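Read through the structures below before going on.
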Structure 1
Amino acid sequence: MYLDHIVHSVTKAPLEVTEDWIENGVHAVVGGQHTQWGTYNALLYTKTSYIEWLSVEHKEVAKSADHPLINLMLHDLKTYGVGFNTICIRTNSIDTLSNQLEEKGIKTSGVLHAERKTSSGLVRKWKMLFVNEEISDSLPYPFFIEWEESEEVKYQLLQEDGTINKSNLELTITACEFHVRDPREVMNKWKSYFQLIEQDEQTLLLENTRLIFKQSISKTKERLVSMDIDGSNLHKEITYEQATYRFL
């Protein structure tokens, strides 16, 4: 399985987010609207994954959506403010994964269908799967996605509409660092539930990145706190909306 994207909740509108990142020398774009969730986003693509800056466009719609990701976002914005929420893992057979989790006794949302209207007016569709869990200070499980198009077709379309340029294809998210109270406990669950490979005592592997779990100094919040991005000319650390991006 692959890291598909990282969700970073912000209060800024997508256009403002893209302007901020373009000033930093990074090609980010306005994504579009999730009309059924009351949200909209800005995006930064890398070679095999992307970053989603997600913000609320219509608060009442978001509150009434009763969607696992939106509920997590609203909780985190209210409790902690802006920052990373969770990660999404890409799979080629989300229905099979749903069945496998249910067979292990892990309750899920079932496969959910979703779509987004892009800034160019196109509608992009996908399927999602969430582990049922109470939203809290504890680290949320990743959620899963299967896109309607293949990766090859999707990236071709994204290059044609200007969402991705040459600089994006040189970027790679090489590590995601989580701070949790009990790294061993979290790693054991993720390994067992999602069949991830353990590289060392603090690292699990996806096909395209490392998931690193470190002891948290916070007694409350357990979340993704930083990521490493390789392939740019920036070579600096950027703290943006209470999240750390390390450009190697």
Structure 2
Amino acid sequence: MIVMKKIYYLILLITGLLLGVTSCDMFKIDTFSEPDAQVFGAIRDSIGGGLVETDLQNGSTIGAYELGEYSSNPELRTWYIKENGEYRNNLVYSNTYRIEFMSCNFFPYTIPQLEIKQGANEIDFNVVPFIRVKNLSITHDAPNSKIVATFYIEGGKPTVKVASMALYVFTDMHVGEYINKTVSTGTGQPTRSFSPAATIDPETQYTLSIDLAANASVFSVHRNYYFRVGAKASQAGVGTIRSNYAPYVVIAL
């Protein structure tokens, strides 16, 4: 009986030692350094320096590949651009990066090497948007019960054509192609498509409108509504094309 007890205690001792070793491995302190840099700035039009707005969902992004010791097999890091064209990433490692702009609402290009230093890095990127929405006016035509948008468009390059345009509405600032209220046409023209895509004449004024009476359920609550005009380009050889925008306009209804 005494021998059995000794064997039992020996087994417990060995098990405890094994668990202790395993626990040390499990709870070993992570020696990887924390991100030591912040990157922020804006996507700006190469002509005039204005912000190049995008969508909150499925909008333009920044593709960042960390080089340095990882240059043989860099991993893509996506930095998201806010709908107003600004961006910020507070968790970045200082290093050299390759920056790629693909599937955006401006002509794609690559920056082979961009140095990110420790601390704050304010970096603006100058781009050529596919379309510029210019001289926008969005007003409430009360007598005709409509929201009316007038504007001009301009191609970033002579090869750009226009495929479609739309007047969007939503209840907050994130309004765009993917965040909007579905509206009925009625006597308005909230969208317009071109098939085939149309040559852009910067002297042509376009008009889009939303019939408020035909969309009484959409505007049933008296509040601020956010309206935004977007235009989508047609351009060969650039991959996915995303909409270009003018800043939203707030109208109380």
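I have 0.70 for FRET efficiency 1/(1 + (r/R0)^6) of positions 75 and 171 (r between Cβ atoms, R0 = 35 Å, to 0.05), calculated from one of the structures 1, 2. Which structure is it? Walk me through the numbers on the way to the answer.
On the way: 1: 0.70; 2: 0.40.
It was calculated from structure 1.
Which structure, out of 1, 2, was distance in nm of label points 7 Å out along Cα→Cβ at positions 91 and 131 derived from, given a value of 3.6? Computed on structure 2. From which structure (1, 2) was distance in nm of label points 7 Å out along Cα→Cβ at positions 43 and 235 calculated, if the value obtained is 1.1? Of the structures listed, the value fits 2.
Between structures 1, 2, the greatest calculated value of mean count of other Cβ atoms within 10 Å over residues 67-74 is seen in 1. Among candidates 1, 2, the computation of percent of Cα pairs over 28 Å apart that gave 50 used structure 2.
Computing helix-only ellipticity at 222 nm (-39500 (n - 2.57) for each DSSP H run of 4 or more, over all residues; to 500) gives -7500 for which of 1, 2? Don't jump to the answer; show the numbers that get you there.
Values: 1: -7500; 2: -3500.
Answer for the origin of the read-out: 1.
Since every read-out is calculated from the coordinates, none of them should be taken as a lab result. A quick note: this is a predicted structure, and the numbers were derived from the prediction, not measured. Cβ atoms are built from the backbone, for glycine too; each structure is taken alone.
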